[in-house]
Each structure stands twice: as structure tokens, then as C-alpha cells.
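Next up: some structures, all given as C-alpha cells.
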Structure I
Amino acid sequence: MSELVVGTVLKPQGIRGEIKIKPFTDSAEVFEHFKRIFLDGTEYKILSVRAADGFVFAGLRGVPDRNAAELLRGMRVTVPREEAPELPVGSYYIADILGSAVVTEKGETLGTLKDVTNAATDIYTLDMGGRDVLFPVAKGVVLQVDPERKIITVDGKRFYEVAVL
């Protein structure tokens, strides 16, 4: 089973076992489509879910109170790939671009995409000859993302202006 990482558990919410999740999706509302989630590999049926202020609040079967919810803090939230909703044209899942070659518009290979950190502006971690280089996906840096060919094209000049080498 292929899985997608869609968030991380931040903390318990309230006293009835609800958890607060930081979503790694463009919209927290996407969680309303899921019937189940996996927390560090353990399956949980979703009993209730709501999105507010960019976070997801979920009630799960087998998590009856705050103490049980506390044990889930920091766990990775995944869903089976086949249960994830279809994305609009031009959108992609992070899992689909990890391992992509990062090249400049002139064809110079910079390295391989190793990780994506979700923030106000996503931060890409590039394996550049054995060393990690971070760069934001700021305006004008990433020119094209091709998940099928596993190639991310960047503006070389802008890349070197914003990259943390």
C-alpha cells in the first residue's frame, strides 16, 4: 500500500479525545474526504472532523479522552494513496516530487529534492553533492514542476540568491 503523509498531530484538543492536526495539504478541508487515517502506521477510523484556522480537529475511534489523545502527540498522519482525493490539473502531492532532479533553466543539474518543509512558503531541501541546501519556493525561483518526469526547473540566478548554501 502506497501512502501519503498528510499531516502531523500537534496536541490533544479538549477533554473528549479530539486531536489537533497540522495538515500538509493545501487545504485543511481535504481531511473531510478521509474515512480513516494512519498515525505512525496504526489505523484509526475518523468519527468527526472539522477544519478551522488552517488546522484539522479530528475525533478518532479508540481515542476516548485527553489522556489517550496525548499519546498521539507528534505522530505522522498518513492516508492510503488510493483514498486521497484527485487533485486539480497542475497540482501534485509532495510524495510525487520527492527524488526529482532540480535543474536550472539552462539545464545545469543542481541536485535531488530530498524533503519539503511546509511553511507559509514551502522550503525545499536539496541534496547537492552530499550536502543539504535549503531554498524557499518563492516567486520566481521555481519555474516548472514536472512530477511525471521527476524534474523541477529553477531560475539559476534566483536560486543562488535565496538558497542557504
Structure II
Amino acid sequence: MANFENLSIRPVEKSDLPALREIARSTFADTFSDQNAASDMDKYLNDSFSLEKLAAEFETPGALFFFAETAGKVIGYLKVNWGAAQTESLPGKMLEIERIYVLSDYRGKKVGKALFEKALSIAQEKKRDGIWLGVWEKNTAALHFYRKNGFVEFGTHPFRLGDDEQTDLLMKMEI
């Protein structure tokens, strides 16, 4: 699975919300700060990853969070949605991967792949027809990862980062 021992994927519990906030803010900022204005990044991080917002997402029926951990340390996370919890309404019975993020020190060590495989197993368990996601058109590493794992583009949607409207590519794979 990973290039290091003892990687585990576990459901996030309500008591984990402060750790979820920390990993969400850290990984998002690490992934996108170099390509975006600091003011837009700060606004997005504060709005999207407040404890209140994450608690509301956590309580949403049809949404699940998972941590990737090694040696007791959270190194990445996954958020999936189905049914009414999805951020877009698509035809068919689809599962959305809303977020897969991994700390930079653990990228390239198959942690993202393990989180993706968890999403795939949930989609199969819930008898979904496929998986879809949105990925920023300038996130070349993520685009490469998803294409390599069988996703194809099928559209776009706007994504607001602070005051900057960006474009996400919508990608899906049948299962």
C-alpha cells in the first residue's frame, strides 16, 4: 500500500474535528498558496475550514470523512458525498470525492492512492454507478493522478477561492 509501514485509514469522529480542521487548512494551503493571492487563501481557509463549517459537513447525511494515519499522526484525509450531500446533482447513482489531501512530506508514498481506494470501496459498498470529483484546472499533479486512475473529464464548474473565481474540471469514472 504505502512506502512506509502501518498506514491506516479510519473514519473521522466528532472528537476529531479540531484535527480535521488542522489537516484541512494545512494541506489546502500547502497545495494552493503558491498559485493564489494570500488574501484569497486566508478568506477561503477561514470560511471553508472553520470548526462550525466542518461540524456541519460532518453532520450532513451522505457525507463521510476519513483520516490517513501513520505512527499516530494524521497525514491526510478524504471526504466523500453521495445523494443529497453531493456538491453537484449528477444523473445516476454517483459518489463524489470532494477532498483528498495529503501532507507534502507524504506525497508520492501512495497515501493518496490508499484514500482513493477507500473511496472506491465505499462507492462499491453503496452500489454507486461511478465516482466523480472536481479538480482545479491548474492542479496538474491531481489531474495526472486522477487520469492515471481512470477518470475522464466531462465538464467544468466554477470554484470560488476568496474573491477569485476559478475553474474546476469535473472528472468521473464508471465502476
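Throughout, read-outs are computed from the coordinates displayed, never taken from laboratory work. None of the values given here were measured: they were computed from a predicted structure. Cβ atoms are built from the backbone, for glycine too; each structure is taken alone.
Can you say which of I, II returns -2000 when helix-only ellipticity at 222 nm (-39500 (n - 2.57) for each DSSP H run of 4 or more, over all residues; to 500) is computed? Here the read-out was taken from I. Could you figure out which one of I, II the value 4, 17, 19, 22, 20, 12, 5, 1, 0 for P(r) over Cα pairs in 5 Å bins from 0, in percent, for residues 42-97 alone was computed from? The value was obtained from structure II.
Suppose you compute mean count of other Cβ atoms within 10 Å over residues 82-89 for every structure in I, II: which one lands on 13.9? Spell out each step's value before the answer.
Working: I: 10.5; II: 13.9.
Derived from II, not from the others.
From I, II, which structure was Cα extents along the principal axes in Å, for residues 10-105 alone = 37, 34, 24 calculated on? Of the options listed, only II reproduces it. In terms of Rg/Rh (Cα atoms, Kirkwood Rh), the structure with the greatest value among I, II is I.
Figure out for me which of the structures I, II the number 0.05 belongs to, where FRET efficiency 1/(1 + (r/R0)^6) of positions 58 and 130 (r between Cβ atoms, R0 = 25 Å, to 0.05) was derived from the coordinates. Here the read-out was taken from I. Here distance in nm of label points 7 Å out along Cα→Cβ at positions 34 and 138 is compared for structures I, II. The highest value is that of I.
Once mean count of other Cβ atoms within 10 Å over residues 18-25 is evaluated on every structure in I, II, the highest one turns out to be I.
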